[in-house]
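Some structures to go through are shown next.
Read the figures in this text as sums done on the coordinates, not as results from a lab. Treat the numbers as computed from the prediction; the structure is a model and nothing was measured. Cβ atoms are built from the backbone, for glycine too; each structure is taken alone.
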Structure P
Amino acid sequence: MASAKIRKLITWVEETRREGGREIAPATRKAAAVAVIENPLAGRFTEDLEPLTAIGEELGGLLGERAVAALGIAPERVESYGKAAIVGEAGELEHAAAILHPRLGAPLRKAVQKGAALVPSAKKVGGIGTAIDVPLGHKDAAFVRSHFDAMEVRVADAPRAGEILVAVVLTDSGRPLARVGGLTVAEIKGEDGLR
């Protein structure tokens with residue numbers, strides 16, 4: 001099994017205390033956990049993307065646990081999640097898909113306890129300093145509109161040509177002052193990942 005060659009780990013929390021001229025209490029918080037890793041498939045085409053899917057599985061747990069710790073809450077109190085990857089120019093877009101999709105989800109769900117809904121994702125190819133918006137949705141019910149959101153992630157010196165930046169974002173709440181209707185958190189059944 002491939003193991004991630006990590007150059008850098010970064011974790012930060014964004015806390016919103018005021019929005020629309022109003023106090024947000026408690027503040028809404030988003031935590032991003034990012035790994036900048038070597039891309040083992042950079043510079044060549046291969047049909048076999050298994051090295052990246054194995055790395056995705058490793059990073060799902062690592063980044064999920066780091067983001068939960070950054071929020072300072074019990075894993076079951078995480079409300080939203082999302083994931084994203086930026087592949088450096090010596091790689092290809094499918095490398096981001098391989099690292100994010102086949103096996104990253106199970107260890108991420110374990111880190112947040114449950115996670116019945118699909119994990120929203122974004123992927124792109126870009127150079128050093130490229131930003132990506134990590135999409136967010138409620139971890140147990142995709143129809144909860146108050147949790148449709150995103151967090152921008154950017155690392156000043158990544159990804160280098162032969163690297164991949166992988167990000168997981170978790171929240172402890174929905175958007176501040178959400179009021180566009182739809183299914184509420186109190187109405188979640190959490191059975192089908194939708195409602």
Structure Q
Amino acid sequence: MFARSTTIHGKPENVDRLIDFVRDTVMPSLTEAEGCLGISLMVDRVQGHCIGTSSWIDEESLQSSFESFSSLRDEAARVLGGFAGVEEWEIAAMHREHFTHTGACARSVWLRTDHTELDRGIGIYRDVLLPMLEELPGFCSASLLVDREMRRACATTAFTSREAMEASREDSWAIRERGVREAGVDVVDVAEFDLAIAHLRVPELT
């Protein structure tokens with residue numbers, strides 16, 4: 001399984017317009033594309049930082065769809081009043097306690113690692129960190145995306161509410177620090193979002 005994320009930093013006052021555009025225009029087009037499984041949209045209404053992610057059944061579908069949706073990515077950037085950056089990933093892990101719903105929030109952690117440590121890090125995430133994340137109150141789902149060529153990864157944990165996400169910060173930090181030590185990775189960035197659209201529809205991968 002593979003994913004493409006489109007990150008836009010734009011105007012906070014335009015976030016709701018972007019949500020409407022993705023739901024009403026982008027989703028119908030994507031769901032009809034061959035090999036597309038679904039889409040999610042995370043938004044930071046304060047910073048105007050938004051990330052839309054589409055999931056794909058294989059790398060061929062991912063690559064063949066890139067140009068087809070370039071105009072929609074450009075339009076999404078115009079709607080938010082910013083510029084779009086695109087990243088492509090392998091989906092290394094996906095686990096849901098249950099499907100997310102209105103009011104859910106997510107925390108994403110971007111990581112950098114050495115080529116030789118990547119598969120070891122994936123194993124640690126699946127076998128050690130994921131069971132710990134499941135125990136957090138309000139846990140909803142967790143995913144790990146990796147870019148083997150660029151030696152990067154993005155781990156996202158969703159919670160049933162903003163209150164649950166905020167309450168988890170200390171314990172999540174401790175879990176993250178354990179992963180950093182055991183997997184030999186560096187944390188590049190951490191951000192929290194409202195989960196505006198949750199239809200990624202990737203099957204269980206653990």
**Report entry** For 3.5 (distance in nm of label points 7 Å out along Cα→Cβ at positions 72 and 88, calculated) the corresponding structure among P, Q
**Finding:** P
Query raised in the report: One of P, Q was used to calculate helix-only ellipticity at 222 nm (-39500 (n - 2.57) for each DSSP H run of 4 or more, over all residues; to 500), giving -6000; which?
Result: P
Requested in this report: Have a look at P, Q and say which one yields 20.6 for mean count of other Cβ atoms within 10 Å over residues 136-143, as calculated.
Outcome: Q
Query raised in the report: Can you tell which of P, Q yields 1, 7, 16, 20, 20, 18, 10, 5, 1 when P(r) over Cα pairs in 5 Å bins from 0, in percent is derived from it?
Result: Q
